Structure I
Amino acid sequence: MSSPHFVDFENVWLAYNDELLAQNHFAVEDINLQVKQGEFIAIVGPSGCGKSTFMKLTTGLRMPSKGRILVDGAPVTGPLKISGMAFQASSLLPWRTTLDNVLLPLEIVEPFRSNFKQKRAEYEARAIKLLQTVGLGGYEKKFPWQLSGGMQQRASICRALIHEPKMLLLDEPFGALDAFTREELWCILRDLWTEQKFNVILVTHDLRESVFLADTVYVMSKSPGRFVVKREIDLPRPRDLEITYTPEFTNIVHELRGHIGAMRQNGATINQ
């Protein structure tokens, strides 16, 4: 019987090698997490707590030492084709135009790779439409060095979504941007998710970002990482930036900050 959840972590532990495993030295421990179909979750916590390790486990780039992971009802046994990823560094290839950078996954990932030459015009039309959606219409032939940081990150998100993945994983995608550009990209991501309802896992240090975008925010403890707080964000959707100035929004941000502050002071476990 398949899992009723899109992402399902069952008692997952990870040690980075056999030597550390023998010493019971884990990067993340005892992760039990169920994510509903189409849910947007955010993960926050202190640096080095295992947030990025969790992402690698979810995408199959790392296999757990103990426990099992199901995504879309199937056990994760290797890198997933149904996911797209974007990071803090946009990692656009400098010798490729914006359009060609966005098309890159379709040249690499099956079944698109086999059809790329025959369907190139169709794929280019899809990429151009996606670029227009994020405000990059007219920039298709520009190279990364001709784009601002915010534009590069928009292109990076388009590249992560071009193969229409069921799940988008974002690792600090807006961390290097100024506050105004960051908020602009929050709204673009919100709109893309609202329209397509793919699953999103966002790792961020920005508590405001997590509360604005997510359905549920999880707080990770210091290493070894484990989830110690689950906070459902009961703010109505659709959300616009005005909500970030309301007492309801600010109270949730302060609550999450309090949890992280308490961990920094004494390392104590906080219950859900």
Structure II
Amino acid sequence: MKIFTCIKQVPGISDVKIDPKTNTLIREGIPSIMNPMDKNAIELALSIKEERGAEIIAISMGPPQAENVLLEALSMGADKAYLLTDRAFAGADTLATSHALALGIKKILKDSDSNEKYMVICGTQAIDGDTAQVGPELAEDLDIPQITYVQKFELKGDDKVIAERAFRSEEIVVIETKLPVLISVLKEINTPRFPSMLGIVNAYKKKKVVFLDAEALKAEKAYIGLTGSKTEVFKIFIPERKGEHVKLTGTIEEMVKTLCQNLKEDKIF
């Protein structure tokens, strides 16, 4: 079984820069990190591999510097890593991004055993966009079932998937389906492991990130990058901090009373 984990590099600083022409984040030349929930996706893939055996394939779309987060995925235990990188992919919205990722997954499956069972695991959302759209759109492009907002997962038998999905504020829905499937996970599902020293050494000396461009994916220009993006960003900005911190003092009873009064004045409840 193959497990694809979708990885995204996100800005590692709060002071981001914005391209005034395209209204997109300028990612080149700034520190980047792996999107936190994508680490939960890798951790789930690793736990499945340890229990059932599987090949974990990390895949990402981004500029060449995104290789760093894929090397981190390899150091955590992923077996292979692919970076979809090409100027033609630049400026992609969630739809164009999911299409490129789908092309990458389809190519990898075609180049190997197309009959092998597989699943795709994504973090529910990225901290730089917070849309939670790429996972569902990717599932639609791959034409496979999807289960989003997963906080508990179980694989039974050869291909039966049982997942607990967060629904509304205090409700949980249990969903069953069969492979292939895409699931997007919440941070509550597990605690990601830290890369071991051996894992880091192997990632940099024995493994490598495979680069794929638009031509390798046979991507049509009309469906990738800015051209393939169906949404347009009207405005993007960094929110200004409002208000000041309030430090409560006194006994517990006095602090609780003051807090409740402040919340009422701010019309929180």
Structure III
Amino acid sequence: MHTILSSPSKTVTIGSDQPFAIIGERINPTGRKIFSQQLRNGDLSRVEIDVREQAEGGAMLLDVNMGAPLADEAALMTRAVKLIQSLTDLPLVIDSSIVEVLDAGLAAYQGKALVNSVTAEDERLDAILPLVKRYDAAVIGLPNDEAEIPEEPARRLELTRKLIRIATEKYHIAIEDIVIDPLAMPVGADTLHPTRTLETIAMIRDEFGVNMTLGASNVSFGMPDRHTISSAFLPIAMSHGLTSAIMDARTPQAVRSVKAADLVLGRDEWGASWIAGYRARQA
């Protein structure tokens, strides 16, 4: 199953037979005090740096979040989308918890975007899925609802069923335009969290075959040497059915682990991408 995203001049296909899709996470003020202040001041100069560094690091798509406290997020999202599309041809992921901000970003975007995200809560589904349909976008779905962020994989699968059913039957969104986030929780909080995520990925793959993504940094949150944890987790998740991740594309260790997994999982024909990447680093 292929999820196809695009800018005016570039198309990225996410699928189990495709190279793993690296979604650059850095255009996000969460945990970045200086960037947050810049956004409140209407200063997008840091965005230009983040775009360049992530593209150079190997990002295939860019997540865009303008959620700085006390900032005009909708106006910033419109400006950021237009600016980023003037700097790169990478397709974008429009990221906000506010419906009006998603609307503003999708209205400004040229191409087929990915919306980040919608939960299985009835109110959120009814607010966000019409936008996804109107703009012919794809959407990331999270299997949690009003009651809980479930720990058990079986419950996550149940909420995935609900999300996919409502999106496809009520809003007539193509199933290939639904990307599920199986919920990556910190290993530091419970060492069984990654195992539950892996089990969820495999269950969703086996029942629906849809594409999946997650926030790679969530797994290592609160632990030392986080890049090594991410570099170990991602290839395992890929072997279970994960097809993309929102991650720090500036981190060579994690990016190379994904590229190596593409090679050994048969997604890099004749090792052409791996060899080209090695030669580029040597040069």
*Given -12500 for helix-only ellipticity at 222 nm (-39500 (n - 2.57) for each DSSP H run of 4 or more, over all residues; to 500), calculated: source structure among I, II, III*: I
*For structures I, II, III, which has the highest computed value of distance in nm of label points 7 Å out along Cα→Cβ at positions 104 and 120?*
III
*One of I, II, III was used to compute mean count of other Cβ atoms within 10 Å over residues 152-159, and the answer was 13.4. Which one was it?*
II
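Since every read-out is calculated from the coordinates, none of them should be taken as a lab result. Since we're looking at a predicted model, the values are computed, not measured. Cβ atoms are built from the backbone, for glycine too; each structure is taken alone.
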